[in-house]
Structure I
Amino acid sequence: MFHSSPRLAILTSGGPAPGINSVINAATLEAINLGWEVYGVRRGFGGLLEDDFVRLTVEDVAWIYYDGGSILGMSRAHPAPQGDLRPAVEILERRGIDFLMTIGGDGTASGSYAISQELGDSIRTVHVPKTIDNDLPLPQGVHSFGYTTARSLGVQMVQNLMRDAQTCDRWYLVVTMGRQAGHIALGIGKAAGASVTLIPEEFPSERASLKRYADILDGSVLKSLAHGRRWGVAILAEGLADRLPEEELEQFSALKRDSQGRIRLSNLELGVLLSDELNRRTRDRGIQTSFNEIKLGYELRCARPVPSDMEYTRDLGYAATRFLAEGGSEAMVIIDRGRRCFIPFAEMRDPDTGRTRVRLVDTSAESYLVARRYMRRLTASDFQDPVELKRLATTAGLSRQDFIDHFSYLVAEEPDSFAWRPEVRDAIPQI
């Protein structure tokens, strides 16, 4: 039974992403147009458990849609920190909340689903997918909001680093966010024209190791040097660390875990370890260059949304409110080819883990093939061309056979489509 004025609560949770305020703006305005009362929950599920609600008016949201961050604040708290949902449910019932709109990633979606299961028909829920990681189970070609803005800003930063690397004859290893999926790393690296990009999807767990990562990067450095380029930028998705065997993780100095028991990848010094190893190798070869780690992630999350994200998120906010008004519940809202669509919570969940399914980079897709073809990496053709092989081995200070023994395993399972023709390989653009 609804109140005379139905009540909508809006909650933002997880990490920030550009466009959150735009969703809040459109969702609130449409709800007020329908005669509803709108309440914002401060600091995500943490604020819900503390009964920290604020009434939202037209004046509160009128000019927020082009600002970064979230006017409601955020946290990574779970609605049932001790495994008990009743405190959160009792607050929603006492507040008389008829509709709950959550804006967040997979953890937030799971929390919303749990609440809807607990309350049943007494509340309607809808989730708006948000993450710069772009790893939510959306249709092919549909980005999670915030990704486009984060990629755009990341490309600008990497292009600046590329110019700095060229000017100073050095290499930068840029570690980006992306726990399980490499979308943001690949998107930045491909658009910016980075020398090489490594993402976790490329490495099944049995093939991941710090040595393999270092050898791939070392091969890129040697290939660049062999053709007269003494600088470069490598993009590394932080999720590469998540693929490492447990014994290799022990090499990291900080193994802190988050509230869900997962290793905090942002605390791991993946770039530092790889930079140190590459500096050692080039020093042993008498090559004058240096490697430095740069972390790129938090700078991207609260940027002002680019126009496409701003437009997209206003559509999402409107669609989420309309979904609730039209009787919908327990689903994630998306915009696909200009039309609002909805994915039921049950279809988002992985039946094995119970968590929201993760969309990974499809390494068999042509878009990944294009990215790989224009990276400066060792390919099978480098070992088949005797002139190129000699050039690479000489640069590394190795015999041809020693070079083959050290590096050829990297391309043992590589498709021919990754290789460059010699005339393309030898023509190296300087940005």
Structure II
Amino acid sequence: MSALDSLTIRSGRLRGDGELVDISMHDGVITAIDPAGSGAAEDHVVDAGGNLVTESFVNTHLHLDKVFTLRQLGDAALSHYQESGMGKAMTAIETAAAVKRGQDAETMLGAGRRALAMAAYYGNTHMRALADVDSKAGTRGVEVLVALRDEFAGVVDVQVVAFAQDGIVREPGTDRLLRRSMELGADVVGGIPWIEYTEADMAAHVQTVFDIAVEHDAPVSMLLDDAGDPGLRTLEMMATEALERGWIGRALAHHCRAMQLYPDPYFERLLGLLAEAGVAVVSDPQTGPLHARVRALTAAGINVSLGQDDISDAYYTFGRNNMLEVAFLGAHLLWMMTEPDMELLYDMITVNPARAIGHQDHEMAVGNVANLVVLEGDSVREALRFHAAPRVVVSHGRLVDRNAMCRAAGVPD
């Protein structure tokens, strides 16, 4: 990453504004946004050429410990997870667990490094990344992700989630491994309560995750109701627990696919609970045939973001940490193609996910941290149409070396 104290992006176009501006940065912070040509010269100037300049991208959901493992496992789990109705989602998870027995730390580091280089190349400067914690994985994934977080600090900010992928009640000892993971440096406590066999065990799973989060003053991320079963209610359990624990605004709900099947009267009550608890939702519609009700959630004031979820693993064949690509797919899968829809989709890969993971200053404003991208194209529509890598990526006020990241990611330039 280029070490610059001062940087100016000349002749950039902001969202919703036809006028060109110069954006000045110093010591990692946006110091001025002026009409083009009116600002003072800085140490280094980048010409945006009238293209769109926005906040950089944020990915609230990636299984970074499993990237590029699809070849090792084959298509069995993928077929179970994506079949119509998602009735075999639990079977898919149980099948996919086999990959963990053959993983080693060095291979995981190499794959994770490639995925994070992709993130930097495509302008994704912040990420919440999950690592499985269970009897098969132990804390290996957490240790790898903590090392990658440190390696990419200042380029891609990674929040490491200690994630109980295979359950807590059905996997005795996982609660101890989660606590150990937090001691090793994990940032977030993660769970997947619907994977348990009974509602009582699901509730116990949720309570254990919050117990550990309270002990470590950490946020919570949970994969919830990720199957074609309208009877699943773990999203409600998490929101209720967040209210009771005072964890308002510190709980992120991932997937929530069963929501698509909920009866409307129940769903309307649930919206009120989510709003009161400040629960944000991350949806990954490209990785499964069901998805959260994005429009209704947004209309109710719930913070909704989009996530990459997976990169070439047991659950998704493709993926390259390109959040513009994720939003492009979302436009089709969610039927969001009007101008307001596209603006909302863009919020869902920039400012919304940033707020969901605790970055309240991730907006184009003087005084905020300078995490920016200069895109190909002068509008959100054009950015989504081509979902090309940005011309320029700025992380913490410094230029990211895109050529180096391109080589490390192994993507065609």
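Values quoted throughout were computed directly from the atomic coordinates according to the rules given, and no laboratory measurement underlies them. Keep in mind that what you see is a predicted model, and the values were worked out from it rather than measured. Cβ atoms are built from the backbone, for glycine too; each structure is taken alone.
Suppose you compute percent of Cα pairs over 23 Å apart, for residues 101-356 alone for every structure in I, II: which one lands on 49? It must be structure II, since only it matches.
Thinking of I, II, which structure, once mean count of other Cβ atoms within 10 Å over residues 5-12 is computed, gives back 23.0? For mean count of other Cβ atoms within 10 Å over residues 5-12, the value 23.0 is produced by structure I. Comparing percent of Cα pairs over 12 Å apart, for residues 53-108 alone across structures I, II, the highest figure comes from I.
Quick one: mean projected area of the Cα convex hull in nm² came out at 18.2 when computed from one of I, II, so which one is it? Source structure for this number: II. In this comparison of I, II, the computed figure 0.95 for FRET efficiency 1/(1 + (r/R0)^6) of positions 125 and 285 (r between Cβ atoms, R0 = 35 Å, to 0.05) is attributed to II.
One of I, II was used to calculate FRET efficiency 1/(1 + (r/R0)^6) of positions 61 and 237 (r between Cβ atoms, R0 = 41 Å, to 0.05), giving 0.75; which? Clearly, the read-out refers to I. A value of 0.20 was computed for FRET efficiency 1/(1 + (r/R0)^6) of positions 149 and 397 (r between Cβ atoms, R0 = 35 Å, to 0.05); which of I, II is the source structure? For FRET efficiency 1/(1 + (r/R0)^6) of positions 149 and 397 (r between Cβ atoms, R0 = 35 Å, to 0.05), the value 0.20 is produced by structure I. For the read-out distance in nm of label points 7 Å out along Cα→Cβ at positions 245 and 301, a value of 3.3 was computed from one structure; give its label from I, II. Label of the source structure: I.
A value of 18.4 was computed for mean count of other Cβ atoms within 10 Å over residues 173-180; which of I, II is the source structure? Among I, II, the structure yielding 18.4 for mean count of other Cβ atoms within 10 Å over residues 173-180 is II.
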